[in-house]
Structures are given as C-alpha cells and as structure tokens.
Structure I
Amino acid sequence: MESVLKVEKLNKQYPTFSLKDVSFEVKPGEIMGFIGRNGAGKTTTLKSIMNLIHYESGNISAFGLDMTEHELENKQRIGFALSELNYYPNKTIRDLMNVTKRFYKNFDEQKFNEVCKLFGLDINKKLEELSSGMKVKYSVSIALSHKAELLILDEPTSGLDPVSRDEILDIFREIVKNKERAILFSTHITSDLDKCASNITYIHNGSILYTGTKNDFVKSYLFVQDKTKNESLKDEYIAYKELDNFTEGLISIDNKDVFIKNGIEPKEPDLEQIMIYLERSKNNESFTL
C-alpha cells in the first residue's frame with residue numbers, strides 16, 4: 001500500500017536543538033500518534049513537512065510526490081492545523097470559511113455547513129468565542145470540506161476536557177474508517193493514543209526511537225513492581241524508581257524470565273508508563289530538595 005506521507009532522513013539544525021535523520025511513513029487508514037515530551041521535535045517535524053520552515057536535508061513526499069516540488073498540489077489534499085488557532089480572533093467561523101475556501105479547488109461549502117452542524121459548531125460565532133475543543137472541530141471541518149486525504153494536526157487534544165477529547169478521538173476514528181484517509185497528530189497525552197491510534201512514532205531529543213504499530217511497541221516492554229526491592233535485579237531494568245515500599249520500572253520483554261524466577265510477575269504497561277521510563281532510561285533521576 002502506497003504511503004500518503006513519507007519522511008526520510010529529515011535533518012534540521014538549531015543552535016540548541018536539532019532533528020537527526022527523522023524517518024517515518026503514514027499509510028491510508030492509519031491514525032499515527034506522534035509522541036514525545038515537550039521540546040522533543042514534534043512541532044518542528046510537522047512544520048518541516050508542511051514547508052513552513054527550512055530544513056537542511058532529507059526527503060518528504062506526500063501521495064508519492066515530492067513535497068517541495070509539488071507543494072501546492074499536495075496541500076490541496078492535506079488538512080493542517082497547529083495547536084492553537086489565534087489568527088483573526090474577531091472574525092466569525094463563516095467569515096474564516098469564506099476566506100479559506102478560496103485556497104482549495106475542491107472546497108464544498110455545503111459539506112462544511114453539514115459538518116459544522118454535526119459537530120454543533122455555530123458558524124456565526126467569532127473565533128475568540130470558541131472553546132479549545134470547538135477550534136479543533138473547526139479545523140477538522142475545514143479539512144473534511146476540501147476532501148483532505150491526510151490530516152496533520154499539532155496537539156489537537158491539548159487543553160481539552162475529558163469529554164471533548166473523547167469526542168475528538170471518536171471523530172478521528174470515523175474519518176479513517178473507510179481506509180481512504182489518514183491522520184498524523186502529535187500529542188504528549190498518551191491515553192489518547194490508547195484509545196484511537198493504530199501506529200505511533202516516538203521522538204526523543206530530535207531522534208526517532210520507534211515507528212511502527214502501537215501493539216508491537218507496547219508488547220516490547222513489561223512493567224514491574226518489586227515489593228522485595230531486590231538489589232540484584234536493578235541492572236535488568238531499562239529504568240526504575242525507588243518508592244517507599246517497592247521498586248517499580250520498565251523492562252524489556254526479553255528480561256521477563258529473570259523477574260519471574262525471582263517471584264515477580266511483570267505486567268503489560270500502558271503507553272504512559274513506557275514513555276515515562278524511556279525518558280528516564282539514561283539515568284535514574286533523583287531529586288534533592
């Protein structure tokens with residue numbers, strides 16, 4: 001199956017930060033969660049994909065076409081939104097739609113009105129009057145109205161209450177249901193990915209640690225709580241922390257038997273546990289107050 005987006009060896013250099021050989025791809029029907037802690041390079045990567053910033057080297061293609069050479073053509077097929085809409089705050093949704101539709105050959109105003117109605121969006125409201133969740137729904141409405149085949153969204157669920165986040169994730173699942181569209185969205189809210197993502201790409205300090213299916217990623221690790229606080233097992237952890245009554249941490253699936261032999265039954269972790277301990281893996285931080 002041909003990728004709708006392919007990023008190959010993307011490099012971007014800043015004085016204090018750099019993207020290093022970032023590579024991943026997104027295929028039709030996939031919801032790709034782009035995860036990493038704040039400052040890891042998620043937004044820089046998304047802006048590079050959309051040619052909003054210059055990058056030093058690498059290849060980016062969408063729908064099999066080079067993103068630089070075919071930028072205008074590709075952007076007709078991509079819906080893109082940064083984390084916060086803050087342009088023209090005094091304009092109504094209707095006003096913004098009337099401006100936006102001029103940029104898309106396939107924009108369907110009737111479809112836009114239908115989607116807004118479905119989402120409960122009042123098109124006569126000003127942008128500044130919208131909640132964070134409604135702003136995300138507006139961005140998605142625009143994308144669906146020009147028949148975008150790929151949605152690229154930067155932190156779309158950040159700042160939303162649990163109910164609004166759940167609504168947005170339901171919308172994402174519905175969008176890719178027919179296997180014709182795909183979504184790439186960055187987030188640091190790993191519980192969102194537990195609910196909707198089929199694939200993840202994990203970036204750490206500008207480098208990709210993993211890209212592939214969410215299930216394969218989760219099944220590579222196990223979570224351990226050792227109430228015996230066995231000192232001899234500490235080298236077996238990817239990372240751990242000492243709590244009052246036990247030691248807990250992340251281990252590779254390959255180390256499972258070592259813990260079982262010591263009477264400890266590892267459990268399947270969630271994405272949040274994996275991310276926390278992979279971020280701690282270079283050193284088990286201790287804090288002195």
Structure II
Amino acid sequence: MVDNTAQVVRAFNNNAVLASIGEDEFVLAGRGIGFGRKPGDSIDLDSVQQQYIEASSDRVEFLKSVNSLDPKLIGTVSTAVELAADMLGELDPSVYVVLSDHLAFAVQRHRTGQSIVNHLTEEVKAVFPREFAAAKAVTQYVNTTLDVQLPEDEAAFIALHLNAARTGNSIKRPLNIANQLATAVTLVQEHFGEADEERLEELLHSVRQLIQRTNKGIARKNRVARLIETSLPEEVGVARAVINSIAGSRNQSELDGEAAFFACFLHGWRQDTSA
C-alpha cells in the first residue's frame with residue numbers, strides 16, 4: 001500500500017473494516033479500528049500502523065458475507081475475541097478476523113447438529129494452559145449469549161489460534177507441539193500401559209518440559225547417562241523413542257542426557273501406575 005489514507009467502505013464490527021486505498025480494497029483488522037466508523041470515513045494508516053493487518057483474500061470473502069449471518073452472532077464473536085485479548089494481553093490483529101471466521105462457522109455447525117471433535121484437546125490443555133483458559137472463557141461467553149453448547153474440543157481449536165496470535169507464529173507451530181505431545185504420550189502408554197487421570201497429568205507435564213527443552217536446543221547433560229542406560233534399558237529405549245519423535249533427524253547423542261533424565265522419570269512413573 002502506497003497511500004497512507006484508507007477510506008472506509010464498510011465496518012464489519014469494532015475490530016475489522018473493509019477499506020479502499022486507491023482502486024484496491026483491503027480488510028483492515030485491529031482492536032477498535034472499526035469502532036464508530038461509517039462508510040466514507042478516513043483512516044490514517046500511519047497512526048494505526050501497529051494495529052492493522054491486510055487480510056488474505058479468503059478472509060475478505062468471509063467478511064463480505066457477514067451481512068448474511070446473524071448480527072447477534074457476529075457481535076457476540078467480536079466481544080468474545082475482546083475477552084480473550086483482555087485475558088492474554090496483546091494479540092496479533094489478525095486474530096479478530098481469524099476467530100470471527102472460525103467461531104461464526106463453529107456456531108453454525110453446532111446449530112445444524114454437526115459434531116466438533118478435536119483429538120488433541122488434552123494435549124492442548126497441557127501445552128497451552130493460558131490460551132486454553134482464555135478459549136474456555138470465549139466458548140462459555142458464546143454458549144451463554146447464543147444459547148449453544150460449544151464443547152471443550154472447540155476451546156482447544158480456539159486456544160491454538162490464540163497462541164499463534166500471541167507469538168506471531170503460524171498456527172502450524174502450536175499444532176505441531178500438541179502433536180508432539182500426543183505422539184510422546186502414546187509411545188509411553190503403549191509400552192507401560194494407560195494411566196489414571198492423576199498419573200497422566202504427571203506424564204503430560206514431564207513430556208511438555210522435555211518438548212520445550214528439546215525444541216529450544218537446551219538439552220541437559222547427565223554424567224551417569226551410561227549407568228542409567230545399563231540399569232534401565234527398557235525405560236531408556238522408550239525415552240529415546242520419545243525424543244526421536246520430537247527431535248527428528250537431530251543428532252541423538254546430543255540428547256543422551258535428556259534420555260537418561262526422562263528414563264528415570266519413567267522408572268518411577270511406571271511403578272506408580274502399576275501400584
């Protein structure tokens with residue numbers, strides 16, 4: 001965009017407007033950018049340069065269809081997104097468009113009897129507790145206001161979007177972390193059996209920390225790693241399989257210390273689960 005002034009074509013809600021800049025149209029999204037705006041109003045882009053985004057073409061088409069949706073639904077979604085922003089702090093402005101899109105159609109699917117299923121809900125809760133708490137508040141507000149019953153699985157989807165908006169990363173990154181956690185927990189339980197809720201929480205917590213250290217490249221060293229490998233061969237084998245699922249092609253010898261620490265955790269954990 002060259003011109004520093006945009007003309008409002010349509011205000012979708014408090015956080016998104018369709019605006020023209022020269023002969024082109026863009027969706028500008030940002031907290032409060034649409035508040036009180038009317039067609040023909042000018043927006044000084046320099047003054048809001050940290051508060052708006054140009055939405056992709058598919059989001060433009062979604063917002064152009066907003067008038068065909070229930071106005072109460074769109075208003076509720078907009079307020080729900082504000083609630084998430086209040087709980088989590090600064091979010092990437094694109095979240096206003098992304099979650100308006102996502103939640104509006106989630107409500108529509110629910111109302112037509114379509115199930116909302118997320119196989120990574122427990123993993124998302126474990127890895128992104130702050131985002132999940134905000135997502136729960138969002139779904140509770142939507143459920144109460146619109147008399148629907150969006151499930152926890154929907155909150156898990158929302159939490160991934162909120163994490164992406166907090167970090168500036170693509171949603172693929174938090175989704176990848178949740179998948180890593182799910183794979184690791186499955187590997188452990190396939191070898192040592194399923195755990196009750198309390199022990200599963202311990203496992204999720206330990207694997208979450210392992211994923212964080214491995215992904216950040218801050219693996220711990222363990223001076224007795226060889227001794228642990230000799231004493232706990234089965235646990236070390238499972239620990240290596242878990243780490244391999246996280247680290248991929250990374251040099252496994254660099255992670256011997258983490259494998260030893262995790263093996264020790266597994267040794268105690270499996271005794272607790274079999275007690």
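Quick note: the coordinates plus some simple rules give every number you see, no bench work behind them. Note that the structure is predicted; figures quoted are calculated from it, not measured. Cβ atoms are built from the backbone, for glycine too; each structure is taken alone.
For FRET efficiency 1/(1 + (r/R0)^6) of positions 159 and 263 (r between Cβ atoms, R0 = 30 Å, to 0.05), the calculated result is 0.10, so let me know which of I, II that is. Only one of I, II returns 0.10 for FRET efficiency 1/(1 + (r/R0)^6) of positions 159 and 263 (r between Cβ atoms, R0 = 30 Å, to 0.05), namely I. From I, II, which structure was helix-only ellipticity at 222 nm (-39500 (n - 2.57) for each DSSP H run of 4 or more, over all residues; to 500) = -20000 calculated on? Structure of origin is II. When relative contact order in percent (Cα under 8 Å, 6 or more apart) is calculated for each of structures I, II, structure I gives the greatest result.
One of I, II was used to compute volume of the Cα convex hull per residue in Å³, for residues 127-254 alone, and the answer was 128. Which one was it? Answer by label: II.
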